[in-house]
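What follows is a group of structures, each given as structure tokens.
Every read-out reported here was derived from the displayed coordinates using simple, explicitly stated rules and does not represent laboratory data. Computed from a predicted model, the values in this text were never measured in an experiment. Cβ atoms are built from the backbone, for glycine too; each structure is taken alone.
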Structure 1
Amino acid sequence: MDNLFVFDLDGTIIMNNEKINPLICQALRELHKNGEKVVFATSRSLRGVKEVLPVQLLKFPLILCNGAFAVVNSKLFSAGVIPKGEYERIVYFLNKKIA
């Protein structure tokens, strides 16, 4: 079948910061078992995702921190970082505006 299903977590398949419902978990595992690709996209960090998803679902690709990081096969695939010079300019600008 080879379809791609991308799920947001909070407010979509996770409610009130609770662990994922076992029925939803089973349905996602069935999708995967049937050859479908399941991906989770969230504003959460990996630590936050581990709080709500069981270990079996953590093996699926994860898009974390609003796209700043991607984890595939339980390994960091991509990380969006701010170059040091940009970071220093942002901090300088913010300090100037706060003062």
Structure 2
Amino acid sequence: MSITTDAWATWPEGVIARYLTLAHATVDLRYDSGLLRATCGGERCPWQDHEDPEVSYTDSVAEKERKIDEVLPDLQPRAQAHAESCRALPRPGRP
């Protein structure tokens, strides 16, 4: 079976890590509104998770990146575990 999905194309802006689900949707990790969020792109899949890197508005770019890198290893295994079991198909034409 060949993979014919946008998972290999350019990732959406802000995506830090991406996991491919069984049904070829993606689970994307991105930093958004103070949280490191993981969201499944399978149609109507409600799964999501997050970590709070405790980034402050006074943090430098380097400090923000350090804090995100610090909590990323906690979220990645949960995102990958979901991707390994999710069978929700991606909606055609939607990134």
To which of 1, 2 does the computed value 30 (relative contact order in percent (Cα under 8 Å, 6 or more apart)) belong? 2
Computing distance in nm of label points 7 Å out along Cα→Cβ at positions 64 and 80 for each of 1, 2, the value 1.6 comes from structure 1
In terms of mean count of other Cβ atoms within 10 Å over residues 56-63, which of structures 1, 2 is highest? 1
Supply the structure label, taken from 1, 2, corresponding to percent of Cα pairs over 16 Å apart with the calculated value 55. 2
